[in-house]
Structure I
Amino acid sequence: MWVPILMFSLLGIGLVMIVLNYAEILPGSSSGWYLLGGLGAILAGIITATQLR
């Protein structure tokens, strides 16, 4: 039960982080680290989705 919750949470966090980065709402202005963090969270969500059995 916790795997789909984790998967959708990671995908959502990654998407929100990327959108907030481009809207320049996050501290530190528009930074490449926020973009990489968002992409990493989305990748972790995809990996979690593929490990679902």
Structure II
Amino acid sequence: MGNKDLREMDQGRMDPSGRGLTHAGRILGMIQTLLTLAAFLIAVVVVIFAAVLAI
């Protein structure tokens, strides 16, 4: 959504006054995606490790 809004701001179809907040939201979204992926991978490793120890 942030990329779409920034593109529309560049094309003059959207008010550019919120460009900074839009860019910040885009970056925070990327960071959140990476953190969620890392948490998921850690959870998978923990479950696999627990399953191996249970055998």
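Please treat every number below as a calculation from the coordinates, not as lab data. Quantities reported herein were computed from a predicted structural model and do not represent experimental measurements. Cβ atoms are built from the backbone, for glycine too; each structure is taken alone.
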* To do: Kindly point out which one of I, II the value -26000 was derived from, the read-out being helix-only ellipticity at 222 nm (-39500 (n - 2.57) for each DSSP H run of 4 or more, over all residues; to 500).
  => I
* Asked: I, II: which one has mean count of other Cβ atoms within 10 Å over residues 12-19, as calculated, at 11.4?
  -> II
* Asked: Kirkwood radius over Cα pairs in Å was computed and gave 11.3; which structure, I, II, did it come from?
  -> I
